[in-house]
Structures are given as structure tokens and as C-alpha cells.
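S.K.: Below are structures written as C-alpha cells.
Please treat every number below as a calculation from the coordinates, not as lab data. Note that the structure is predicted; figures quoted are calculated from it, not measured. Cβ atoms are built from the backbone, for glycine too; each structure is taken alone.
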Structure I
Amino acid sequence: MTIYQTAHYQLNSEAVDRVKAAIADFVDFVKANEPGTKVYAAWQHRGDPTKFVHLFEFVDEEAHRLHGESEAIALFESVYRPELVGGPVEFTDYVVVATNQ
């Protein structure tokens, strides 16, 4: 069953550029190594550049598990976690109601 998920978080303003570079590196890894990750998109809030949302679509629970256990995610987390403000990353699972895809 496909897994749809978002992750919301906010950073210290001084860390934004460093985390954006880590996001780009991580998405390159996902693209090259995670065929079960159908969508991985990172969005930055227009009005507040310290706020981010990541969108995920995994083909199944195994793809989700592999994504979460990769060394690349551990490296990415080591960059952004110390810079979080306002609490930890908030992950939310969804089901699709309708799509144009």
C-alpha cells in the first residue's frame, strides 16, 4: 500500500542555507538509490524561509523503512536536527482522496 507523508519543521535562520544544501544532497541520494520513493519534495515557506515541508510518497512500507534506515538520512538528520526551533519534525501520514496524477 502506498504511503503518503509530510514532514514540517522550522530552523534557526542562520542554518537555512546549510540545511538547504544538505536537502539537495539528500534528494540526490534518494533519486539515485531509492526506487521505492516515488516522490520526495522539499518546499520552503515563501513568507518565512526558516519553515520547510517535505512531501513523501513511498510505494510500500518496505520502501518507507529503507528510506528511514539509510546512512544518508542519518547524515541529513545530523545537519538539521541541531538547528530545529519550535519542536521536533512533525510527520503526518495521509491517504489520497483525489489527484491529477
Structure II
Amino acid sequence: MCLGIPGQVVTFTDPAEHLAKVDVNGVQRVISVRLLDPEPLAAGDWVLVHVGFAMAKIDEEEAEMTLRAMKRMGRAYDDELDAFGSTGIASQQEST
């Protein structure tokens, strides 16, 4: 199952390529934030992440509510975190 999961922007790893590192429950990955352009996005903002892309900017209250609901899903939530932790987009800076 692939779910959209809330992640908090930690830093921008490659702003020119619209890549940012997000944190989902302690697991950090680089994702594309290109789909949110030109909406302003800053470290600390929350986004809804699906298959390596930020799909929408959400507020902290919505992020917390969604995470609580997802944690109640049990195994599906654990599987989504495992999938999130094993994927990511490598920026040019990280691959050199």
C-alpha cells in the first residue's frame, strides 16, 4: 500500500533541482518539492509526501492529525515508514 505521509522539511539539499530533505517520524529522505513550485516552502514546513514527491503543503495540525490516524493503522503505517526509509532521491551534491 502506498500512502501519502506527512513529512517536515529539514533542509533544501539542491534548491536548483527542487530537492529537500524531509523527516517522517525520525526517518529522513531527500524528495522532490518541484510540484509545489512556486508556492513558498521553508525548513520547518510540513508537506504530504507520496512516492518521493511533495504533493501538497499542509499545516502542522493537519500533519499531526494525519500521523495519529496513520499510527492507528498499525502494520500499514510501519510498512509505509519502511518503504519511505528505503527510497529517496539523490541530489548531485550527495552523489559526488
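S.K.: If mean count of other Cβ atoms within 10 Å over residues 37-44 is computed to be 14.9, which of I, II is the source?
M.R.: On the way: I: 14.9; II: 10.0.
Attributed to the structure labelled I.
S.K.: For the read-out P(r) over Cα pairs in 10 Å bins from 0, in percent, a value of 14, 49, 31, 6 was computed from one structure; give its label from I, II.
M.R.: Computed on structure I.
S.K.: Kindly point out which one of I, II the value 31 was derived from, the read-out being relative contact order in percent (Cα under 8 Å, 6 or more apart).
M.R.: II
S.K.: A further question follows. Could you figure out which one of I, II the value -11500 for helix-only ellipticity at 222 nm (-39500 (n - 2.57) for each DSSP H run of 4 or more, over all residues; to 500) was computed from?
M.R.: Of the options listed, only I reproduces it.
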